[in-house]
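Each value in this text was obtained by applying a stated rule to the coordinates, not by laboratory testing. These numbers come from a predicted model, not from an experiment.
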Structure P
Amino acid sequence: MKKFFFALLLMCLIAAGAGYYLWMDIHKVMEQADNSANQEQLFIIKRGTGFSRLTAALKDEGLISNDLYFKLYAKYYRLGKKIQAGEYLVPAQSSPVSLLKLFSSGKIVRHNVTLIEGSNIKELRASLLKHKDVIALKTSDMNELQLLKAIGASEPKLEGLFLAETYRVERGTTDLALLKRAYQAMHKVLDKQWQKRDKKLPYKNAYEALIMASIVEKETGAAKERPVIAGVFINRLNKRMRLQTDPTVIYGMGEKYKGNITRADLRRPSAYNTYVIKALPPTPIATVGPEAINAALNPEKTKYFYFVAKGNGSHYFSKNLREHNNAVRKYQLSRKKNYRSAPSN
C-alpha cells in the first residue's frame, strides 16, 4: 500500500511539474514576438468571426506560431470573448499577448473621409466612391426622396444638408451612416448659431440661413471675407434688392452650364436666378462648412452693397453702383492671364 501511495504521489509530482513546465512555456511563447512579424501591418477582424477562425488567420499571417498555446492562454484568461471586430494596426514584433490585448481594446484604425466645401450633392456622392475600400456603399441606388427619408430629413432637397468636414470612420462604415452623421452635424452647428443670431436678420427660418451660407461658400473661400460678403447680401435683402450672384445662376443652369454665363442666361427666369428673383433661392446651392454658417448668421455690419473679384483671390467691396462699376472696369474688363476669382489653395 505504501508503494502505491508513493507511486501515486510521484505521478502527481511529475504531472504537476509537467503542468508547471507547460504553463511556463505557454507564457514564454505568448510573451515573445514572432520573428516573422517584422513590420507593422493591418489586420481585419470581421464581425461574426469565431475565435478558432481568428486564430487560424493569425497563424496564416505569421502573427503567431503556436495556435494551441494561443487558444489555451485566451481561454484561461477569458480574453477570447472580449475581442472586438474591426481593423487594427498591428505593430512590428507584436507578441501574441499584445495581440490579444490590442484586439480586446477596441482601438481600431479610423480613416479620414472629407466632404468638401462648395461641392454640390452630385459631386459629394461621387466623392464617396473614392473611399469604396473603406466605405460600404449602400445608397448608390437610392434616389433623392429615398435618401432624404433614410437620413430622417424634412427638407425638400439633399443639397446643403451635409456639413463639410473631415470625418473619421472605421472600415466598413456605410455611406448612409456617414451621411446621417454629416446631416446631424450640420443641424447641430446650424441650430447652435441660429439660437445666437441677431433677431433682425431677414431670415424666416434656419433653412434660409443655410441657403445664405451656401451662397457665401460659393462666392469666396477666404475666411476673412465670408462675414463681409454675407453682410453685403443681408444689406441687399433688407433693401429688397436682387442678390445678383452668379453661383445661383450656375446652379440653376445645371448641366447646361459650360463654363460661361451669357446675358441671356442672366435674363432667363428660374427659381435660382437671383438676377431675376428678389429673394433667396428655394434651397442651398452647395455643401457648406461651419465657417460659412457662422458668417451667414453673424454677418459683418457694413455699408457695402456690391463686390467684385479682384483676380488675386480677394474682392473689392463698394458702397454704391458708381464705385462698383469703376471696380468692374478695373478688375473684370481687363483681366490678366493669372486672374482667378477664387483664392488659390
Structure Q
Amino acid sequence: MKIGIFDPYLDSLSGGEKYMLSIASCLSSQHDVFVFWDKEKESEIRQAAEKKLGVDLFSVKFYKNIFNRNISLVTRFLESKKFDAIIYLSDGSIPFVGTKLFVHFQFPIEWVNEKSIKTKIKLLFIKKIFCNSYFTKNFIDKKFNVKSEVLYPSVEINSVKNIKKENIILHVGRFDVDSRGTNYKKQDVMINLFKKMIDKGLKGWEFKLAISVKRKDEDKFKKLEEMLSGYPIKLMKNIPNKNLWECYSGAKIYWHATGYEENLRECPEKAEHFGISTVEAMGSGCVPVVFSAGGQKEIIEDNENGYLCNNIEDFIFKTEALIEDEKLLKKMSMSSMKRAALFSKDKFCNGLKDIIFK
C-alpha cells in the first residue's frame, strides 16, 4: 500500500510528532510510506527526528505538502488519489481527500463548530477516527457524536544501565508560553515549588529540567533562566535524545504539572493529553509525581507506581515521602518500570495495523 501521513506541527517535533513519525516508522517496514512536508526540509526533519525523538525514518519517504494552504482543493483531492490511505493529525480541521482517510486527534477541540453542515459532511468521508488516550476520546466522541478508537503512543525505553541514580528530580517537556504569558507545561510553577522545598530545608537534592525551546521563544525562555539564581536547579535546553536518556536514568523522581491552575472544564486541551515523557521516566525507574489531570490518570496507578497530585501541597507531601523513605522509593521505582512496559512499540504497531487494515 501507498500511505501518506500529515502532521501540521511537524516542525515542532514534540510528543505529538513522535507519535505520528512512529506511525510512519511502523508502517514503512511493509508499505510505501510518505510524509507530507516541504521537500527542502526533509534532511532537517530526518536528522532532528533521530537525534531529538529517537525515531528512525530510514524507510520513510517525503512527499510535497499537499495540505499546504497554498494548494487548491482540487489539486489536493487529485494528489490524494495517488495514495491508498492518508493518516491525518487534526488540529481541528478535517480535509477533503480522494482516498481512505484516517483522522487522529491528540487533544480535545472544543472550539470547533461540530454542528456546521460542512463539518458533518466531512465526517462522513472518514474511514476511522483514533485518539491517543481515553481522555481525548471522551471529548472527541461527544463533540462529533462518533465512536473513536484509542491507540496509546509508542514509548521505547532506552535507559542507560551503567548510570547510578542520584538525588535528582527531573522534568522533561517543551517550552510553550501563550499570549497571556502562561507557561503551558508549568515549568515556572515547578521551579518555584522546588525553591520552596529548598527554603524549607531540603538538602542534597537537585532539580533538572530538560526543555525543548523553539528559536522564536528564546527571549521568553531567558525569564525562566532568571528564576534559578542561588538554587540547585539546572535547565538543559534542546539536548539530544542520548543525553535525555542519561537524565532519565540518573534521576529518582519525575515531576509534571501540566494543567495546574487551568480551567479544564472550559479548556480541557490545557491538560496533558497523554504524557509520553512520564512513561519514559517511569521506564527508566523514576517515580512520577504529577498533576492529576488528562492522560496522566491513565498512565499512573495512584499510590502504586506513582502519585497523582491535586495541588502544590500534594506535590510537596508526596515528594517528601519518597525522599524520606528509600525503601518506598525503590519499591515504587520497580512498579513504575513494570507499568511503563505496557506502552511498548510492539503494542503500538499491532494496534495501529488493526485500525488501518481491519
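So the values come out like this:
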read-out: Structure (P, Q) behind the derived value -11000 of helix-only ellipticity at 222 nm (-39500 (n - 2.57) for each DSSP H run of 4 or more, over all residues; to 500); value: Q
read-out: Structure (P, Q) behind the derived value 14.3, 38 of Rg and Dmax of the Cα atoms in Å, for residues 234-273 alone; value: Q
read-out: Origin of the value 66, 43, 39, where Cα extents along the principal axes in Å was derived from one of P, Q; value: Q
read-out: Identity of the structure behind 96 (criterion: volume of the Cα convex hull per residue in Å³, for residues 210-265 alone, calculated), options P, Q; value: P
